[in-house]
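Read through the structures below before going on.
Readers should treat all values here as calculations from the given coordinates under stated rules, not as data from a laboratory. For clarity, every value in this text was computed on a predicted model and none was experimentally measured. Cβ atoms are built from the backbone, for glycine too; each structure is taken alone.
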Structure 1
Amino acid sequence: MDTKEITQNILAVMENGWNNTNGNEFAAPFKDISDFVDIRGVLHQNITRQKVADEHQGILMSIYKNSKVSYKCIQASLIDSNTILAHAGAELQAPTGPLAGKNSSVITLVLINSDGKWTIRAFHNTMVMKQ
């Protein structure tokens with residue numbers, strides 16, 4: 001698989017998790033410990049995969065209830081043989097809550113290969129301002 005395909009496969013797991021209201025599925029591609037910058041710009045440093053799952057389950061059941069997301073890899077390149085730097089576009093359709101309507105963001109990911117399995121080590125979600 002090439003870097004873009006690896007990244008898109010990871011994004012597909014996250015997308016399915018979000019759209020199935022399943023925080024554990026959403027968080028499955030993350031390393032045991034990762035860094036996560038959320039849409040509000042808050043850094044969750046050294047956050048566990050379970051904490052990512054729990055936090056997302058909470059928002060999927062509240063402010064993002066019944067929302068749908070789609071992710072598309074824009075680019076992905078090797079930094080070294082075990083590290084990919086990637087960027088993705090996200091489209092969120094939220095029926096209610098603080099981001100009601102259609103919203104876009106750009107995500108930066110650092111993926112790490114450990115024993116043949118690619119996982120997310122760093123994730124940064126940046127809102128694209130509406131023009």
Structure 2
Amino acid sequence: MLNNLTPFLLQWGITSTALWVASHVFKGIKFESASSLIVSALLLGFANAIVKPLLILLTLPLTFLTLGFFLLVINALMILLVSSFVRGFSVSGFWTAFFASIFISVLSFLIALFIGSGSPPMPPVQSGTWL
């Protein structure tokens with residue numbers, strides 16, 4: 001049980017940190033308190049796990065037509081969705097959410113790369129002859 005909880009808590013912390021940094025970089029993102037930041041990170045994780053795959057599936061033709069760039073719009077919509085549910089978290093508009101979602105994604109990736117994802121390392125490659 002604890003083995004499954006650790007990666008979840010680590011990702012939640014990474015998302016919270018990325019949201020906090022984004023609120024300092026972008027003027028249009030505001031958090032009233034630390035609790036609204038933590039709840040927003042949790043809800044964003046759930047939205048990305050449940051709602052986002054459904055939106056991707058429903059908009060698959062549009063995503064193909066735009067060569068995948070519509071996924072950036074879906075990321076922005078996830079942030080706007082979370083801001084509409086969490087009291088104390090506000091986003092000024094779509095374009096702020098759009099650029100903040102790119103920033104949050106890149107920063108989360110870099111933090112996870114630096115910290116490590118908690119997954120076991122890859123086994124070493126065995127040297128030998130190819131058949």
Structure 3
Amino acid sequence: MKAGTKLGLVACFLAMGTAALWFYLTRQVSLPDDRTLFAIVLLAAAGLGVLAYIKGTGLVGGVPPAAAIVIGLFLPFTMSVSEQTVEADRVIAVGDRVPRFSARDAAGEIFDSDTLHGHLVLIKFFRAHW
């Protein structure tokens with residue numbers, strides 16, 4: 001196995017492992033406020049993928065570094081363009097009255113928040129980062 005292929009496999013596992021952790025944290029709604037470490041690791045994986053091509057890979061051995069480069073560049077890009085900021089004066093605290101809203105539910109029907117009046121309800125909105 002060529003040295004570049006080995007390096008490409010390491011780069012691919014690093015990129016895929018970091019991306020898997022990112023999506024796991026996304027599902028758990030526990031993304032860190034500082035995403036710098038994720039971006040650095042993913043960019044390093046992309047750099048290792050490029051280095052793998054410089055060292056030399058075979059035809060099949062070129063697939064893992066390509067995956068590392070794509071994942072290592074795409075995910076940090078999406079992180080940088082989808083920053084979420086919260087305006088402090090618009091935050092709804094526990095116990096506050098929810099502003100009236102309507103939206104489509106999973107069945108495609110219109111849901112109106114007025115139907116919740118008089119009931120204890122937990123509403124959680126989450127926008128993933130991708």
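Computed over structures 1, 2, 3, mean count of other Cβ atoms within 10 Å over residues 8-15 reaches its largest value in 3. Quick one: Kirkwood radius over Cα pairs in Å, for residues 64-111 alone came out at 15.1 when computed from one of 1, 2, 3, so which one is it? Working through the options, I get structure 3. Using P(r) over Cα pairs in 5 Å bins from 0, in percent as the calculated read-out, with 2, 10, 17, 20, 17, 13, 9, 5, 3, 2, 1, 1, 0 as its value, let me know the right label among 1, 2, 3. Of the options listed, only 2 reproduces it. Please state which of the structures 1, 2, 3 yields 11.1 when mean count of other Cβ atoms within 10 Å over residues 24-31 is computed from it. The read-out was computed on structure 3.
A value of -17000 for helix-only ellipticity at 222 nm (-39500 (n - 2.57) for each DSSP H run of 4 or more, over all residues; to 500), calculated from one of 1, 2, 3, originates in structure 3.
Once relative contact order in percent (Cα under 8 Å, 6 or more apart) is computed for every structure in 1, 2, 3, the highest value turns out to be that of 2.
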